[in-house]
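Colleague: Presented below are the structures under discussion, each in the form of structure tokens.
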Structure I
């Protein structure tokens, strides 16, 4: 065994050797850990013992990235799973959670949106979502452009009359809404459409989303002829319009080849440590869509390994898996990936590489798109980096900072007349937002309309984590360890008053050397401690634009949190104060009777029919609600 040199002949080396000897010969996921408890790499294997031990064999030739990783490993964690599907899903979740530096990572600074057909509920809807859950729904995506997805949903709702409301359909009569009158819904809530008729339209939507447009048009044309022969001319007219819309969509689709098989075509372009991966979605021989994704951590990786990792992460997050996946080059562990994807799909999935002919020619088109998207990404990244560097240099010069403000922390307070007082902290590193380090503060103690005191409390609570003893002592909560990093600049939303309050906090905590400035909104003046005159940047100054952006982001973050707390405080009714009725029972009562007023009108026997309500509790609820002084209207908690 080739144990890492850094730990050879000492305790950690022996512990690692013992771990390698005890590895199970079973399928699962492994994590490589360094001395600082950071996860360096996450991988999956059919045989954990064979795969993990291969990293430490002196006779095996590795890439330089692998050798660099192995030198830092002091611990290996393994998780045994039942099969390759579980291993693939677990591997992807751990990569997303830990963001290991030696893994290829699908860039995920946000949750990609999906189109969801809510098949798990009666009278399904088509909705926009960023969360994939196993609730019986069918998901299409992910999409990189939320605007395009919203346009697609709007097209579906215009062509197919599905409901958009969240009402419980079929329980009680509801008056048809505007969607019915503009022919966007056939009002199943008013019993004007049966569930069977509604589900037939849902089936048409699924055909549309899966690219079976020819089949769908033929079916609708048959229904239109039947409606016309039955003298249902209004219905036939609606079907005619739906067919026309579908044919317009079909006219924009490119015929790739005559084969009717469903497939995804995947190619990539690589450079500067990132890759752009392009996917063309082909259904029934027609190109129905395309997406591109940026993949990080690819420096020194061969394309086969990059595509292997991409396939696992892309399809594990909920994307529809076609029968055939065509990749521009052979991928690592292709049989293992095929088995895992086949298990997720429920039947055989083939991963193929086109070497010649029409498929190879079309794959070159996919690759050209990937190269264009990589060039665009690198260009935008380079321009953004140059602008940020220029803004930081100008900011450092204008504020007489000792160095470039690589880490800027900005703070803001939000409240309404001293109620629901909250604060926000946003972090910008190298001129870009670091959203994982944003923090929200609920101001403690008696709420008051004193921005100076509120700001001082928030800064005191944040800056206490700069205590080197506490930061090094290990007692700090894991998610707050980032707080121990010293900011290069504190930016306060306010004027001289806020700056004075913060100065008192810095002197109290012996942090007077920490640079701090305040940005006043009215004239965009920048105030410095102990300076009589404010600093005025030019209106077109990159430095001013940067601190304005940071200030506005802190304000947005604080206001959003304040509105959330204020909204929660305004949802209260008399049902909240009933003894023995918690949130679950309260929800069940309202769902059963429709409103708090209806619960009051219910008899004891009717209350007893509600699941979880005993006869004694039903009597208690009934008696309590008969008090004429109780107001069932929504009221505030303040």
Structure II
């Protein structure tokens, strides 16, 4: 969940480190720190965001051609200066930054304390750097060997970078179940948890695999070994960088910018995959058509917003491809004994492609012989590399922690998959397929129309911003959108909100409804329309305040609701896309009205790489 970055080269390291940390702050913003090498090892760290660190180091000596930097999402120990990374040894000769969790740190800590080690923080990371130091001293070995031996004793997940004042022209990095990439420029190395931190400074990259160590020296080519000391030939890929990702382009927040980018991101996801004559071409499906045709069951594993996208996928795949679908929380799936066979297809959905729980669920599926398929946004991510096949969503970089365009891009891919599978299996008529594809091709323009109602959504957000609780109701394929709308509000405004199937309201949630309870009803679907109207009347009978998402010119619900947000008319297939747009905007405007940090909400991080 933390962001890590390292630099080794001929230039000053600090400007690269601070630039990298700013681009990685979406991964954690409890504290930040840097370690710099220039004859001595100097460490600067500060609780709070990267800007706090910048203010703290202002006027200090920041010279050095090698350095490491970290922005933290707290796991062990509260956010504080002491618990911030980098962590050093008692002798001050080594420094380490870490993303992940060392599960057996308490056992190791007790061992080290019994041998005289003194710890200054509450973190698991400090235990690891002390262990590395002890091994290096006792074995009189090089830094990389000490790291190898230490990691053989570690249980858990890690992406680390270690530096030593005794070997100032070397950085040692390693990973297990947490992303790490090494970038190479002109006689310089960048190491980071995300290529976003490398800007336009590299032209080649190496993605480390689990239990691999990279040794970067200023005068030599990269060397990679396993923690068991087996040499590995590095697979070096060309890298095309893009600095525009950190430009808000005039928007107040990245989240708002990304909401408005959805016509473009969806168009990018459709481009080259649908044709004007109503065909769909998904290479990942077509190359494995037999596996999908013969699948007895599809299991979707994901977390958070991606889980909601999976629920939409369940409706669509069952409707068009006639295959049973189960949607599982990856975090629960991994801790039971799921009944999986080699006749199953397991689809993993993750924006980052690095979600720890989802990766662990994939490992279980692969062990049991299932065909695995990934849907993710980040090229070269772990899920993209471990699955048998997959599809990139092409959403572009998403900086706001609360996902918006990545969600609709995931739904776009799942919709195309459902239609493609239906065609392969013969469960959808040719004429219907052509109509559905034509509708998809219109989707970006329909979303532009939905965005044009933002002024109304803004006014409604201001009106209801002081509410303490919200209830979201949806039916059918829009039930997952009710869940997603509630999640967005919780994430960025900290207002309690729950999503329910509309028919379930009377089985419990109706007890909460009074004049202080706004109820958001997704009513732009014509399936079960009359029943949705009945649900609204039940809310109104208890003095609840109704905010309704309706189709343009729906006069019936317009008369019933306290506030309405209109979206364009469309087929049932597209209603989830259009109903989620005003829910994203509503959450944004409420949070902004309350003065919350929309892009970096408390306690959350963008890429969940720990349990």
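Rule-based calculations on the coordinates, nothing more; no lab input. It should be emphasised that the depicted structure is a prediction, and the values quoted were computed from it without experimental measurement. Cβ atoms are built from the backbone, for glycine too; each structure is taken alone.
Colleague: Where does the value -13500 come from, among I, II, when helix-only ellipticity at 222 nm (-39500 (n - 2.57) for each DSSP H run of 4 or more, over all residues; to 500) is the thing being computed?
Modeller: Working: I: -13500; II: -11500.
Answer by label: I.
Colleague: If distance in nm of label points 7 Å out along Cα→Cβ at positions 155 and 579 comes out at 4.5 when worked out from the coordinates, which of I, II was used? Can you show the working numbers first?
Modeller: Working: I: 6.1; II: 4.5.
Among I, II, the structure yielding 4.5 for distance in nm of label points 7 Å out along Cα→Cβ at positions 155 and 579 is II.
Colleague: Match the computed value 70 of percent of Cα pairs over 19 Å apart, for residues 363-538 alone to one of the structures I, II, and report its label.
Modeller: On the way: I: 64; II: 70.
It traces back to II.
Colleague: Then there is this: For which of I, II does FRET efficiency 1/(1 + (r/R0)^6) of positions 35 and 595 (r between Cβ atoms, R0 = 41 Å, to 0.05), calculated from the coordinates, equal 0.75? Don't skip to the end; give the middle numbers.
Modeller: On the way: I: 0.10; II: 0.75.
Answer for the origin of the read-out: II.
Colleague: Something else now. Where is relative contact order in percent (Cα under 8 Å, 6 or more apart) largest, in which of I, II?
Modeller: Working: I: 8; II: 12.
For this comparison of relative contact order in percent (Cα under 8 Å, 6 or more apart), the top structure is II.
Colleague: On distance in nm of label points 7 Å out along Cα→Cβ at positions 195 and 283, which of the structures labelled I, II is highest?
Modeller: Numbers: I: 2.6; II: 1.5.
Comparing I, II, the top value of distance in nm of label points 7 Å out along Cα→Cβ at positions 195 and 283 belongs to I.
Colleague: Let me ask something else. When log10 I(q)/I(0) by the Debye sum over Cα atoms at q = 0.06, 0.10, 0.11 Å⁻¹ is calculated, the result is -0.51, -1.25, -1.32; to which of the structures I, II does this value belong?
Modeller: Working: I: -0.51, -1.25, -1.32; II: -0.34, -0.90, -1.05.
Among I, II, the structure yielding -0.51, -1.25, -1.32 for log10 I(q)/I(0) by the Debye sum over Cα atoms at q = 0.06, 0.10, 0.11 Å⁻¹ is I.
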